[in-house]
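Q: In the part that follows, the structures are each spelled out as structure tokens.
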Structure P
Amino acid sequence: MLESLITNKTRLKLLFKFFLNKETTSYLRNLESEFGESTNAIRIELNRLENAGLLLSHFDGNKKIFKANDLHPLYDEINRILQKTVGLDMIVDHITTKIKELKEAYLIGDLAIGKESGIIDILLVGEELDSKLVAALTSKTETMIDRKIRYLIVNNKEKNNYLSDTHSLLIYGQV
């Protein structure tokens, strides 16, 4: 649906890349290899988003590093639209809030680094979570959002083993 509102595919990829997780940073050549598009098309869209104040940049050596401007007045709205587009709001509503013992839930995998994917990877943190309940809730939510959900259940001690070497986005709980 978002593709019908934002018809420029490169712009849409950049919005997912930077606005789904505000901690994401990247530079032109990295985006070129990730998106499989020409640097010129990506540069044009990066410049437009930066000129609009939606992206910030700084230089690290000869690399111009970009990231979302989370102080921009539209940041929160764009983030919410993207979360709804990929179904994170449904995951929070229909999975995480229904598991009593759940302490935290993190988005990990491709979506956490801003890569559009048909698969949503989540890390569920809690002591003695009911895996049958999680499976049932996940299955029901998959049909509602038309995406595959992969989940991993860990306890609080194991959590850092999975979060330390990957980008993650807290979608439920408090750090």
Structure Q
Amino acid sequence: MNEVRRIETPLTQEKLSVLKAGDNVLISGVIYTGRDAAHKKMVEALRQGEGLPFMMKDQMIYFVGPTPAKEGQVIGSAGPTTSGRMDAYSPDLIAEGLTGMIGKGLRSQEVIEAMKKHGAVYFGAIGGAGALIAKRIVLAEVIAYPELGPEAVRRLVVKDFPAIVIIDHCGNNLYEIGKAQYRA
């Protein structure tokens, strides 16, 4: 079994260079949220020469649309969204310096090529465990696109957020590695 790696954000090239597909990680620090509607707005802003809600360099985006927080909670259930929905937008954000993405499911070859070219990592979070994941979020604030409701961009502060490296910066893909190991 792989050891658990602890990662503090920001996720610099130096930090991500040691991560390999299959590594278990605990992430602490600031991460941002965004789903497809927010990604579309961010890429449109880029193409129009406008600013982004946050500087992408060395940052991580969690693909999530959390449920409303109940009284006494920081955030509601916060399970990952299917990452493929962001594939049309991710290469542009990676080119802007985004180094980490957290979600679930497969990524397109275009996203993987952008990750290899610019240095980025794709982490998987546990689908169906949104209530448990939410307990690792210690602060949540909407910073952009509040009209999108759950899909607004949020700044989260996380402590020991559990994830696994699905695709590393070299393009090694845990889904492909797993299939090959099964076939062998």
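Each reported figure results from applying straightforward, stated rules to the coordinates on display, with no laboratory input. Since we're looking at a predicted model, the values are computed, not measured. Cβ atoms are built from the backbone, for glycine too; each structure is taken alone.
Q: For FRET efficiency 1/(1 + (r/R0)^6) of positions 31 and 127 (r between Cβ atoms, R0 = 35 Å, to 0.05), which of P, Q scores largest? Display every interim value, and only then the final one.
A: On the way: P: 0.30; Q: 1.00.
Comparing P, Q, the top value of FRET efficiency 1/(1 + (r/R0)^6) of positions 31 and 127 (r between Cβ atoms, R0 = 35 Å, to 0.05) belongs to Q.
Q: Could you tell me which structure in P, Q was used to calculate helix-only ellipticity at 222 nm (-39500 (n - 2.57) for each DSSP H run of 4 or more, over all residues; to 500) as -13000? Please report the intermediate quantities before stating the final value.
A: Values: P: -13000; Q: -7000.
The correct label is P.
Q: So Kirkwood radius over Cα pairs in Å, for residues 55-150 alone, computed for just one structure, reads 15.1; which one of P, Q is that?
A: Among P, Q, the structure yielding 15.1 for Kirkwood radius over Cα pairs in Å, for residues 55-150 alone is P.
Q: Moving to a separate point now. With log10 I(q)/I(0) by the Debye sum over Cα atoms at q = 0.16, 0.20 Å⁻¹ derived from the coordinates and found to be -0.97, -1.32, which of P, Q does the value describe? Each step should come with its number before you reach the end.
A: Details: P: -0.97, -1.32; Q: -0.93, -1.47.
For log10 I(q)/I(0) by the Debye sum over Cα atoms at q = 0.16, 0.20 Å⁻¹, the value -0.97, -1.32 is produced by structure P.
Q: Another question about this same structure. Work out the source of 32, 26, 19 here, i.e. which of P, Q gives that when Cα extents along the principal axes in Å, for residues 95-166 alone is computed. Show your work: numbers first, answer last.
A: Values: P: 30, 29, 15; Q: 32, 26, 19.
Structure Q accounts for this read-out.
Q: For which of the structures P, Q does the calculation of relative contact order in percent (Cα under 8 Å, 6 or more apart) return 22? Numbers along the way, then the final one.
A: Working: P: 22; Q: 29.
Traced to structure P.
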